[in-house]
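Listed below are the structures to be examined.
Please treat every number below as a calculation from the coordinates, not as lab data. What you are looking at is a predicted structure, and each value in this text was computed from that prediction instead of being measured. Cβ atoms are built from the backbone, for glycine too; each structure is taken alone.
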Structure P
Amino acid sequence: MEISFIGAGNMAWHLAPALENAGHHINEVYSRQLTHARQLVSNLYDAHTHSSLNLADSVSRLFVLAVPDDAIDAVCQRLVLPENALLVHTSGSIALSSLEDGMRVYSDVPVHTGVFYALQTFTKNQPFMSFERIPVCVEGGDAVIEELLVDLAQQLSDTVYVLPSPERQRLHLSAVFAANFTNHLLGISHDLITDLGLSFETLHPLITETIRKALAASNPTDVQTGPARRGDLGTVESHLGLLEDQPHLSEIYQVLTSNIQRVYRS
């Protein structure tokens, strides 16, 4: 299949090579910052950069909208596609109806729409990720498009779900707790321990064992430890005392402690 990418950020960096490795041809890459498009194209076999959002003359059938969520509507306002092209976004949180409505309003020709959401955290300029073990969630504007997207996803991943927008949005919420918030807490712990003059690596064995146990358990709640889990109020108060001069961290500590206590009181 001939495919074009609109956006050359974290998602495109990994998805475009994965599609090429599955036998598809990346035809062109557009990015608001041309240097980003050039960087991605340099890692592809025969793609070229495109300098505008007027892609009416493109030979591609599939157009992958891999831009930040809050940029999707603005891009759709300027996007010109060939008649009956298929446009998919890669967002976990944007409803398919938003894309459908946008193209209905802004496009002068009929355009099919869908969603191609890979459940993973992606960072550009990192080694290309294999999609084999990455769950991919698809949704199509009609049954034919949905079948096409399922087939495409199955060429990349062993785990493919057809998920309507409300279910995908709740999945994305779960992913934010699992990945984004966890990483933020790790960043906080990094800053706290390095303020002591100790290396963050000191915490690596603890972090590794915590994640191992959580993944091995039927429910991570079953292997929760720590002062909030034990009801050790003295330690909790001591920790809050240490955070008196950092009210933003004290607030996070109290919210998490209260929620852990609530879970184990029930």
Structure Q
Amino acid sequence: MSMSINNQLVTLSREYYISAGTNEANKIVASVNTLKKRLKSYFEEEVIDVIEFGSYKRDTILPRYYDDNSDVDLMVVFDHENIDVNPSTYRNYLVEFSEDYYGNSIFYKSLPTLVLELDHIKYDLVPAYQRAGYVFSSSVVTYIPESDRDWMETDPHGFNTSLTQKNQNNYNQIKPLIRLMKAWNAKVGYPIESFTLEKEIVNDGYFSSTLEEYFFSFIRGISTYRDSTNASQKVIALKENANRVVQALYNNNIDQANTWLSHILPL
């Protein structure tokens, strides 16, 4: 019978999680609450709502220690019906807000949004607007920037629902798996866009029960056909290292398994 690294993967998936009550989690909650209050105070009736979305809302954001690109997404919903300017102008409004409230902090334009860095944590302020749906008057359609000039429709909570359902149907192993794979992605230089990786994990099929089984199942199935040669090479290396971990476990060589695992995940 081969050895197992399931307990180690479970432990790592918890390390890659910003747990409630930790210093990083407390800083984020405090900053988000302050940002919401200041945005509404600064813009008054011009801002209808400030909505948390993205990986922070999905509980798949990694601590900054493991992922330099970790950020908290905040959708700033403007009263577009009465303002009606392009995304670039809304971003400039957010720049002015940041200059007034956070002049000593780091903030920069990230077309066509604005990134604000507070206490070494990034907050991506995304201008948005909403309007009633065409089919059902009670429904709301949300738009975020596609470019400096154009908007695109989005469902900020749709993927969250799919992820939650997938996680519940798979022994609550999908979110831990996402955190493991995002840690790999960050370790090797982000060959796959983070949200793309999350969607691939949610869309995959599994016949597993333990996190270890989910981990190796996804790696076996992940496509090596990527948008760039570098990304393809990183995925090929991932598969090769995972095979080496599995072989070492089969040979009951836990030290060698951990050595190869360290090529995949930050231990």
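A few comments on the model shown:
- Structures P, Q, by FRET efficiency 1/(1 + (r/R0)^6) of positions 99 and 227 (r between Cβ atoms, R0 = 41 Å, to 0.05): label with the highest value: Q
- Here the criterion is relative contact order in percent (Cα under 8 Å, 6 or more apart), and among P, Q the highest value is seen for Q.
- Given 12.1 for Kirkwood radius over Cα pairs in Å, for residues 195-250 alone, calculated: source structure among P, Q: Q
- At a computed 0.05 (FRET efficiency 1/(1 + (r/R0)^6) of positions 3 and 235 (r between Cβ atoms, R0 = 30 Å, to 0.05)), which of P, Q: P
- Rg and Dmax of the Cα atoms in Å, for residues 75-170 alone from the coordinates reads 15.9, 47; which among P, Q: Q
- Rg/Rh (Cα atoms, Kirkwood Rh) from the coordinates reads 1.02; which among P, Q: Q
- Which of P, Q yields 28, 49, 20, 3 [P(r) over Cα pairs in 10 Å bins from 0, in percent, for residues 179-218 alone, calculated]: P
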